[in-house]
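Novice: The next part holds the structures, each set out as structure tokens.
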Structure I
Amino acid sequence: MSASILIIEDDRSIRQGLERSLLKEGYDVRTVSTAEDGERLLMEASPDLLILDWMLPGKSGLELCRGIRRGGFNQPIIMLTALADESDKVLGLDQGADDYVTKPFALSELLARVRAHLRRYEPSSNGPDTIEFGGASIDFRKFEATFRGEPVHLPAKAFGLLNKLVREEGEVVTRDDLMSEVWGYDVIPSTRTVDNHVSMLRSQFEEDPRNPRFIKTVHGVGYRFTR
């Protein structure tokens with residue numbers, strides 16, 4: 001059975017171009033042009049992946065992303081945006097996006113990211129099902145997280161990244177290793193995807209994200225998780 005993809009994009013040419021390309025790749029594709037229509041279709045169809053434009057008429061893609069994550073939608077979300085500033089990307093990741101493709105984009109890059117994200121992250125059987133550190137409590141099997149008893153809504157890739165770091169606790173994990181295991185080998189690492197997800201995790205679980213206690217940077221190499 002082919003994977004199902006929902007595209008929410010108000011630009012007709014982009015929407016139709018993506019639909020044609022993804023159909024050629026063998027995916028089951030549905031498209032809408034507004035967040036409101038997309039929200040209804042999400043409830044009906046429960047797609048395997050969502051391609052979501054940030055700037056939509058009415059409710060924005062960012063608002064929709066935040067709302068559906070809080071409602072329990074855990075499938076990958078790739079956000080399309082004309083906003084290239086790093087702070088905008090981090091904001092989107094904080095609201096639940098898994099990845100960004102900045103307009104204008106190469107179709108080959110987007111298709112590569114779709115393939116990688118559809119290889120859904122599954123926690124390793126060698127790692128823990130749950131972990132607690134500081135005020136955080138993480139359940140990797142249920143994709144649930146809390147901080148000081150309050151729920152924290154994370155995209156699937158954030159759980160995958162944290163799970164990898166936890167399994168290698170005390171060891172340095174390179175950015176390339178994280179890209180390979182969590183995002184897939186054919187992702188084009190042209191953005192600071194790993195760094196943005198780490199920043200998002202720190203903002204949720206570190207008392208002082210600028211001076212992290214648990215997720216530490218090893219400059220020029222990658223990251224290390226310690227308790």
Structure II
Amino acid sequence: MTGLLAAATAFFVLHLVPATPLRRSLVASWGEGPYMGAFAILSLATIWWLVSQFIAAPYGTKLWSVPDWWLWLKAALILFAFILAVCGFLTPNPSTPAGTKALSNPKAGECIFAVTRHPVMWGIAIWAMAHMISQATVRGFLFFGTFAATALIGSWLQQERKRKTLANWSAFEAKTSYFPFAAIVEGRAKLSLGAIGWWPIAIAVVLWALIIHFHYAAFGVRPLPTPT
């Protein structure tokens with residue numbers, strides 16, 4: 001379990017760098033291209049290390065068992081997570097390093113960002129937290145909890161940095177929310193599936209259905225209750 005803890009720590013620390021002033025210093029010293037290349041290589045390396053240590057770690061004692069109904073709810077939550085992540089990837093994202101141009105769009109706070117200003121990160125976090133509930137072991141908490149903590153803490157720190165560095169970030173923040181649906185409930189945003197786009201939603205649904213179908217073959221775990 002020590003190896004898994006070390007890998008989880010390395011992954012978490014590395015992925016907080018873009019949300020801190022250290023990123024700006026590294027870009028100033030190395031240049032944007034070399035920094036992005038080094039970050040991508042290190043990111044892949046830490047993901048490989050984390051996954052390999054997760055596979056090698058003993059399963060451990062389960063703290064609780066989940067009922068069958070939870071598996072259906074989990075599948076629905078992960079579908080929502082897929083929609084957030086896919087639509088966030090396929091829409092010009094003001095939160096990304098190259099997203100400054102997207103902020104100049106007067107509709108930047110609409111589409112998937114009406115749900116949350118960090119759709120990709122919340123998609124990862126919801127996926128991870130749903131798996132943490134199902135795999136209630138120290139091994140599961142370390143692995144999936146690392147993804148959830150990295151996504152949520154990283155995106156929170158990132159928006160703190162962008163408030164200080166981007167003049168038009170405040171206008172984007174005023175129309176969006178960190179927590180999903182908060183801006184809609186408060187009347188600052190309006191949910192429109194048409195604005196989000198039917199194609200990104202369809203792609204997310206297809207990917208989700210493929211994962212559900214091949215989950216047992218790929219990971220040895222049935223995502224839905226077995227028919228009796």
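Novice: Consider the structures I, II: one of them gives 1, 7, 15, 19, 20, 16, 11, 7, 4, 0 for P(r) over Cα pairs in 5 Å bins from 0, in percent as calculated from the coordinates. Say which.
Specialist: I
Novice: When relative contact order in percent (Cα under 8 Å, 6 or more apart) is calculated for each of the structures I, II, which structure yields the highest value?
Specialist: II
Novice: Sticking with this one: helix-only ellipticity at 222 nm (-39500 (n - 2.57) for each DSSP H run of 4 or more, over all residues; to 500) was computed and gave -22500; which structure, I, II, did it come from?
Specialist: Structure II accounts for this read-out.
Rule-based calculations on the coordinates, nothing more; no lab input. Just so we're clear, the structure is a prediction, and the values are computed from it rather than from any experiment.
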